[in-house]
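Visitor: Down below are the structures I want you to see.
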Structure I
Amino acid sequence: MALKNYQELINLNTLYEVNLKGGGSGLGETLSPRVLNIGGTITIYAADEAPVGLTQANIATKMAELKADVTQQSFLSIPNYLAFVGTSSELVLTSIEIKNSIAIPA
């Protein structure tokens, strides 16, 4: 099954600048923005200001940890920046638009 037009495959250890994305038909598909992780668990980090000097080693001091050990997480509100760390074979954002992305250096 192919992804819907409001879903995107994403990568671990990448900083995403994001917005809320429309386009879902609603009932039966998605009622709120979410991330779905298959093949492992992730930790979700967030920030409203762009984290300066961000690395994989200092992410916990530069961004807020939203939730650890995640396989699926819905969002009540969308921060300006999201990052996902952990293990995954498939990681999908739903109803979240990616404005910009950059790999987080080790």
Structure II
Amino acid sequence: MHPLISKLLAKSGIKGVEDLKEGEKATYDKWQAILSSGEISVDSIKEFCERQVSVIEQKWRTFDCANRDRLVDQHTVYKAILEAIVAPQSEKENLEKYLQSLLT
């Protein structure tokens, strides 16, 4: 457990993670994951963007979505980031296939 989380639990009079309520446990797990993760990688950025796109698309499926314009903007940004991450790999694969075809 991260030292800051343990200090916060102690200050709140909570002896351990098992004493947390369901919502508190979810928050604890989220904080623990954030604090225990290493450096941010391209893969973690890609995963984050994919999750955000999924969340936005889920919201679009509900007809009472009040922030459609904002969601469209966010979706566009996340998709552009994903494209920037994936495009060089796709371009490389296409070039390799093209060069291979020239050799055969």
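Visitor: Suppose semi-axes √(5λ) of the Cα gyration tensor in Å, for residues 18-57 alone works out to 24, 16, 4; of I, II, which structure was it derived from? Show your work: numbers first, answer last.
Guide: Working: I: 27, 17, 6; II: 24, 16, 4.
The read-out comes from structure II.
Visitor: Which of the displayed structures (I, II) returns the greatest value of distance in nm of label points 7 Å out along Cα→Cβ at positions 10 and 42 on calculation?
Guide: On the way: I: 0.5; II: 4.2.
Once distance in nm of label points 7 Å out along Cα→Cβ at positions 10 and 42 is tallied for I, II, the winner is II.
Visitor: May I pose another question? I have 3.5 for distance in nm of label points 7 Å out along Cα→Cβ at positions 2 and 90, calculated from one of the structures I, II. Which structure is it?
Guide: Values: I: 1.5; II: 3.5.
Corresponding structure: II.
Visitor: Further, regarding this structure: Out of I, II, which has the highest value for distance in nm of label points 7 Å out along Cα→Cβ at positions 50 and 74? Let's see the in-between values first.
Guide: Details: I: 3.3; II: 2.0.
Once distance in nm of label points 7 Å out along Cα→Cβ at positions 50 and 74 is tallied for I, II, the winner is I.
Visitor: Taking relative contact order in percent (Cα under 8 Å, 6 or more apart) for each of I, II, which is largest? Each step should come with its number before you reach the end.
Guide: Values: I: 50; II: 24.
Once relative contact order in percent (Cα under 8 Å, 6 or more apart) is tallied for I, II, the winner is I.
Visitor: Follow-up. When mean projected area of the Cα convex hull in nm² is calculated for each of the structures I, II, which structure yields the highest value?
Guide: Values: I: 6.5; II: 11.5.
Evaluating mean projected area of the Cα convex hull in nm² on every structure, the highest lands on II.
Visitor: Match the computed value -26000 of helix-only ellipticity at 222 nm (-39500 (n - 2.57) for each DSSP H run of 4 or more, over all residues; to 500) to one of the structures I, II, and report its label. Walk me through the numbers before you get to the answer.
Guide: Working: I: -500; II: -26000.
This figure was derived from II.
A short reminder: the numbers here are calculations on the coordinates, not readings from a lab. Keep in mind that this is a model prediction, so the values were computed, not measured. Cβ atoms are built from the backbone, for glycine too; each structure is taken alone.
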